[in-house]
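There are structures below to look over.
Throughout, read-outs are computed from the coordinates displayed, never taken from laboratory work. Predicted model, so just to flag it, every value in this text is computed and none were measured. Cβ atoms are built from the backbone, for glycine too; each structure is taken alone.
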Structure 1
Amino acid sequence: MIGWYVHHHGVGHLQRLVAITRHLRTPVTALSSAPRPAGFAGQWVQLDRDDDEPVDRSTATAGGALHWVPLHHDGLRSRGAAVAEWVARERPQLVVTDVSVEMTALVRLLGVPVVVAAMLGDRHDPAHRLGRSLAQALLAPWPAPRGGTQDDDDETPVLHVGAFSRFDGRDAPADASEPGRVLVLWGSGGRDVTDADLRAAVEATPGWRWEHRVPGSALSAPSAPSALPAPSASGDGVWDSLLRAEVVVVHGGHNAVAEVAAARRAAVVVAQQRPFGEQVRRAQLLRGEGLVALDAWPQAHEWPALLERAREVGAGPWRRWAPGDGAQRAAAHLDAMAATGGRLA
């Protein structure tokens, strides 16, 4: 049995769970306060939330030693007890945490080996360092950095499996793209780019046709300039939009980048400001692969050259970043570790 803790913030953790567990031979039980996702076939242990009010936020980090342990919180107490009870009953060979330093520490204190989902950025605070030090291995959904450099300066083994997404395995013919079409693919976790930024980019590139998937945008209002098409609704049509695009302008989040990589489309990746500089670090790695990746949204006059550069680079560099079998590679590592009681081969 493999246990899998899934954080309730965002959808990326749930997507990774579904993608990898489809290929696992070992039975999996997920433990989370998030809703059970479609496509997950294993057992599901529903945990209480640890952030429902009232929360004593002044105590949440235990003086900086951890990330989220507010004192006297009923949900925090009950979820820890539920995980401990499940571990005692099921005796898992391995637990994956994606992500929580506190769950990593709890499970390891119960004598269970842990694999931690790796995250990019400056994670040198005491809590992140503690979580990595307790892990048997870190599971990294990106390739090993070029030049033999390490992702971090500690000694925990890193299993680089390459990026993967819900779109892996789909056919992405190059001739499906429409020359001159740009897709802006932005996430739902808040955005640095404004509607005015998007309008300026469109107006600076008259030879390109822009399509937008930007949650929270007001560009569909009647006052929007006719040169700027209304944003598409997010959802099932993302793959079709990716295939139509010649160049995709995408934020630097893991899942969005992996989806563009799966579609094998030229791209301009623009990092957003996120905790720990995660997206900026991903942009740095992508530049090392030869892709067009920026640390911030550019000035309007820069867009013509950026789109041409992306067109020239093409989709070739995506093959190393997202080889197409990253989820299978991750599953193979986890199956092997479960078979050996949590030890790396």
Structure 2
Amino acid sequence: MSSSSDPRTDGRAPIVTQRRAWATVVITGLIIGTAFIAVYVGLQRSPEPSHLPVAVVGEKLATSAHAGFGDAAAVTQVASIEDGANQVRNGDAVAVLGTGSPGMLTLDYAGASGVSESGAARQLVAGLAKQAGLSVQENDIVPLATYDSRGLSAFYVVFGVTLSSFVLAQGLAAVTAKVRLRHRLFAMSGFAVAIGVIAATVAGPVYGSLTAPFPLLALSLILLSAASAFTTTALGAWLGPAGIAVAVLTLTTIGNATSGATIGVDLLPGWAQAVSAKLPPGAAVRAVNNFGYFNGSHTLVPLAVLATWFVGGLGFVLLRQRTAQRRTLAGSVG
């Protein structure tokens, strides 16, 4: 049998359970849960650095570093410690390696690059120094904020904004028969501004966990919310319930797991590095951290990525509405 009925005593028709309806929901939930666990836990398994950007002073030391690091680091030769330090402060390198007093290497690194990335750079240099019988003097020249000692605040803020925006879009998708499209679009736009400002206020001035200037921090989070909500709405409009599942997998699961906030981008596997900066959470993490720690360098691309997802989602929602209206008109004429 494909269905079962529940008896009613109030005179109303009995409820007929369709197995396909509940089976689809259960299977979708299992797929999402499995994917969430597989991606998050899988990325935590022995992450190894790959082409970690490290500046090295002088040709001799750069040659030794290149041979010692192999593919784990991308060595860039610089003329002086200051030149390398400028690269670190602008986010072009995780660390700069040079020579100090006899028997000593100096390592100036950016703790703000994340515990995993800066830790990987320190470990690589420690191994190189051990082989050469040298010691290492370390200096964190771009430290994390005092109230973000593990560098995870960006992840939690971005995850929270992404998740809340998805929940809003999913909820509005369930009331399409009661709320007109333009009102749903206004609601998502207003929500994006509200959650962006609230998140920026809490993480910035209130807690002091994110150091980006408030207007730029709020802008990044507003665009993230809009990108998440409008993309979810577009996927739901075109694909139905399957589109909502795709949004969960793409934005909430893969997007946040590969954002680079918990595991540095240079320690992610190749497929994760390829999608990291192209998804809204990864773009938002880059914008927030670059505005906060690296003099606002390289922020145009992540902001453009967020804006593209937002505008693209809006465009596909409007296109779907127009397509539905044309079909309705064609049906009434026919």
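Structural remarks
- Identity of the structure behind 0.35 (criterion: FRET efficiency 1/(1 + (r/R0)^6) of positions 136 and 304 (r between Cβ atoms, R0 = 35 Å, to 0.05), calculated), options 1, 2: 2
- Which entry (1, 2) yields the derived value 5.5 for distance in nm of label points 7 Å out along Cα→Cβ at positions 96 and 176: 2
- For helix-only ellipticity at 222 nm (-39500 (n - 2.57) for each DSSP H run of 4 or more, over all residues; to 500) computed as -9500, the structure of 1, 2 it came from: 1
- In this comparison of 1, 2, the computed figure 40 for percent of Cα pairs over 33 Å apart is attributed to 2.
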